[in-house]
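Listed next: structures, encoded as structure tokens.
Bear in mind these aren't lab numbers, they're just calculated from the coordinates by the rules spelled out. Given the structure is predicted, the values throughout are model-derived calculations rather than measurements. Cβ atoms are built from the backbone, for glycine too; each structure is taken alone.
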Structure 1
Amino acid sequence: MGNLVMVGGSDAGISAALRARELDPETLPTVIVADNFPNFSICGLPYYISHEVTDWKNLAHRTKEEIENEGIKLLLGHTAQSIDIGRKQISVIDASGRRSVVEYDKLIIGTGALSLRPRMEGLDNRGVFLLRTMTDSFVLEEFLAKEDPKKAVIVGGGYIGMEMCEALTKRGIQVTVVEYAGSVMTSIDADFSNPVRDVLVQNGVTVHTGIGVQKMEKRGDDLLVKGAGGFEIPTDMVLIAVGAIPATALGLTVGIETGVKGAFKVTRKMETNLPDVYAAGDCAETWHRILKKNTYVPLGTVAHKQGRVAAENALGGSAEFAGTLGTQSVKLFDKVVARTGLNGKEARDAGFEPVTTDLETWDHKAYYPTGRKLYIRISADRTTGRLLGAQMIGAYGTEVSKRIDIFAAALFHGATLGEIMGYDLSYTPPLSSPWDPVQMAVAKLESILLPTN
């Protein structure tokens with residue numbers, strides 16, 4: 001085909017370019033990248049800040065040279081400023097201010113997301129940070145190295161907030177997390193999240209929930225974080241981690257329609273409402289496999305898959321994005337927390353009648369040393385017996401993230417509880433039991449759903 005252009009060089013854009021090269025070696029994709037960090041793992045930023053990743057360059061999934069060796073043209077440090085749909089041209093400006101035009105036949109927009117800047121005073125104070133880009137991480141790392149802060153407040157108890165609790169604690173900083181909701185990690189059920197709070201407290205993190213932060217103000221050398229109900233706490237630095245919003249400014253100027261949470265409306269083929277223009281990744285909506293509708297789930301795993309689908313269709317294919325289940329996991333000190341499918345509130349809001357059970361069990365046969373506890377919660381629809389969702393908490397090393405993937409695969413295929421009981425899962429005493437904990441939880445829920453005479 002002719003000119004295939006991607007705007008955005010993170011997960012969706014690079015995945016699309018690589019897929020195009022796989023399908024048609026004659027295609028030479030161009031990727032317009034606003035910064036100089038193509039295909040970097042933004043998910044790895046907390047581990048760079050913690051110094052578990054000692055060199056930021058190691059966060060690159062692929063180096064610039066490796067990407068270019070795949071036959072992909074990179075325009076680094078080039079910002080796309082406007083699109084001329086009629087002429088099929090993109091106006092770009094480089095770091096020196098020089099303007100140029102990139103022509104396309106098919107365009108894939110993968111501009112990602114931006115850190116949500118909440119409506120609160122003091123966001124521009126020195127010592128207040130966001131963390132979404134490589135540049136954000138360099139700014140934060142420089143502050144940590146030069147200022148040697150002793151105290152930090154993290155506003156937001158989601159995945160980035162939790163990971164940064166650990167990262168900053170590893171740097172010897174006393175961390176306080178402040179969350180607006182009644183519990184941290186609201187993607188799991190509040191009454192299931194007690195072990196999450198426990199592990200934070202056990203590692204010296206102070207947790208405040210049910211508090212909306214209203215402002216940050218300077219008081220001498222300190223920052224003072226103030227919230228509802230008279231809440232205030234002095235600190236040396238603040239990290240704002242309250243979520244992300246889709247970066248849609250470029251597409252909005254040419255009339256790309258938006259939907260859920262302001263993300264670009266797309267079909268399952270990743271088509272926008274404009275001819276020959278696709279969108280993928282954190283800037284686009286996401287088809288949910290259980291809810292059977294578009295949602296917004298800004299995850300790297302989703303972006304990679306959507307970019308691949310967009311490229312295939314841009315080259316004349318008919319691929320469809322299979323859909324997300326919201327499968328996520330996070331390491332938090334010595335624990336791992338994971339989820340997939342719908343939690344209890346999500347299931348009820350979607351009109352299901354979920355039946356839920358909890359299981360506490362060992363990760364492998366108890367007679368083999370070093371057994372550790374797993375906490376599993378699963379839900380199924382009362383009417384159909386189909387699995388709706390799973391949540392799991394366990395020690396690092398108990399294969400929580402891989403076990404949640406068993407549930408994710410079952411959800412992907414719409415499995416009933418009985419079908420999951422038939423799965424041929426591996427067993428050896430140091431690693432599992434004849435019935436894996438996944439199936440133990442399923443058996444418990446199945447017994448609740450059995451009809452009574």
Structure 2
Amino acid sequence: MSGEGLAYPDRVAIEPLQNPPRASLRVPGSKSITNRALVLAALASRGGECRLSGVLRSEDTEVMVAALGELGYRVRPDWNAASIRVLPLESAFVVPAREANLFVANSGTTMRFLTAIVALGSGKYRLDGIARMRERPLDDLLSALQQLGVEATSERGNGCPPVLVRANGLRGGEVTIRGDVSSQFLSGLLMAAPYASATLRITIDGPLVSRPYVDMTAKMMRQFGADVETDGEKYIVRAPSTYRARSYDIEADASSASYFWAAAAITGGRVKVEGVSSTGIQGDVEFARVLGKMGCRVLDGDSEITVAGDRLQGIDVDMNDISDTVMTLAAEGSTTIRNVAHIRHKETDRLAALATELRRVGAGVDEFADGLTITPRPMHGAEIETYNDHRMAMSLALVGLRVPGIVIKNPGCVAKTYPGFFNDLDRLRHANGG
């Protein structure tokens with residue numbers, strides 16, 4: 001649970017909507033942008049104060065704020081105002097603390113990003129998390145850091161946290177990193193790169209999953225003053241350099257918006273989500289385009305996207321670039337989702353968990369190595385296991401908008417990225433009498 005102080009019951013029953021909703025809402029700020037902006041602002045704070053607005057308050061962002069504080073950065077959140085000030089850094093060191101023991105819960109961005117950032121320090125740093133985090137792979141990032149002269153090791157020798165980093169700065173030069181398990185490894189290394197001792201040239205070994213998130217990282221780095229070049233296969237970051245302190249506004253979270261666009265598709269309603277647009281830096285806005293291919297009407301505005309549901313048709317889709325929305329689409333049925341093997345390494349094995357829970361409510365599911373095929377069948381009520389995975393809870397709650405008797409167990413897991421999700425979902429019930 002986040003510091004918002006929301007209390008969650010053990011279970012939440014989802015009541016079907018009586019009428020298609022016509023709603024307009026704004027989801028909270030992007031978790032992905034908030035945690036990247038926090039890292040960039042911390043590194044930039046040697047040059048002055050940074051102000052972040054529209055930030056998300058959630059377990060993941062609170063974990064990042066706390067960890068940066070442990071590293072000596074002066075991070076001052078005002079959660080009620082959705083803003084964070086990162087005060088000027090008084091230390092001459094890129095990473096002020098010479099030693100830290102960081103607990104990151106199950107925040108993948110915090111673990112992956114800060115493992116790279118502490119390599120810029122001078123000292124000893126340990127990063128650990130909950131039991132599931134200790135099962136999530138990190139060895140590709142550790143290998144890249146070792147190529148750059150950093151003593152970065154998995155404490156248990158299995159390529160997973162706890163991680164121990166003995167750092168004395170990051171040297172530049174050539175490095176190769178795999179990107180087929182998580183794009184966060186590359187994003188973390190990129191954000192650290194301007195503070196290396198020389199220009200860093202990063203080559204991707206094999207396929208890169210979730211490429212739009214790396215594009216987001218590179219765009220944000222440029223907005224903070226870094227010199228980043230790429231041809232899609234190699235990234236060049238000029239160093240040594242510094243980020244510029246600045247004010248930065250966080251977009252609303254496109255991954256969170258996907259649940260409400262999907263709600264419109266499922267119910268035949270019309271839902272506008274404000275604060276996201278096709279011109280923003282989040283790749284997950286493409287989820288709306290997928291709904292368009294399934295028969296929905298998608299309307300783009302300057303700062304909002306509206307989805308109007310219609311008769312849905314099945315689709316066969318590669319969702320590698322927008323894998324955080326896989327479960328949202330799976331909740332709608334009659335579709336094949338491909339090229340997302342990497343989501344087996346998320347908060348849970350999302351492909352196996354989805355197959356299990358969709359079968360529990362009556363859907364026909366064929367699980368294969370990198371995806372699922374869902375065959376529509378009459379669905380019925382059931383208690384849904386969430387596996388302590390926020391996206392399992394939010395996506396499968398959508399089934400309950402049409403199917404009576406859906407109960408979500410451990411609904412508090414949504415605090416990881418969207419503490420107020422169930423309150424916002426309930427707003428659809430009161431939109432146009434729904």
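Set 1, 2, criterion distance in nm of label points 7 Å out along Cα→Cβ at positions 15 and 71: the highest-scoring structure is 2. Name the one structure among 1, 2 that distance in nm of label points 7 Å out along Cα→Cβ at positions 207 and 415 of 3.0 was derived from. Considering all the candidates, the number was obtained from 1.
Match the computed value 23.7 of Kirkwood radius over Cα pairs in Å to one of the structures 1, 2, and report its label.
Of the options listed, only 1 reproduces it.
Ranked by mean projected area of the Cα convex hull in nm², for residues 39-270 alone, structures 1, 2 are topped by 1, which has the highest value.
From 1, 2, which structure was relative contact order in percent (Cα under 8 Å, 6 or more apart) = 19 calculated on? Show your work: numbers first, answer last.
Values: 1: 13; 2: 19.
Source structure: 2.
Match the computed value 4, 20, 26, 23, 18, 8, 1 of P(r) over Cα pairs in 5 Å bins from 0, in percent, for residues 55-110 alone to one of the structures 1, 2, and report its label. Attributed to the structure labelled 2.
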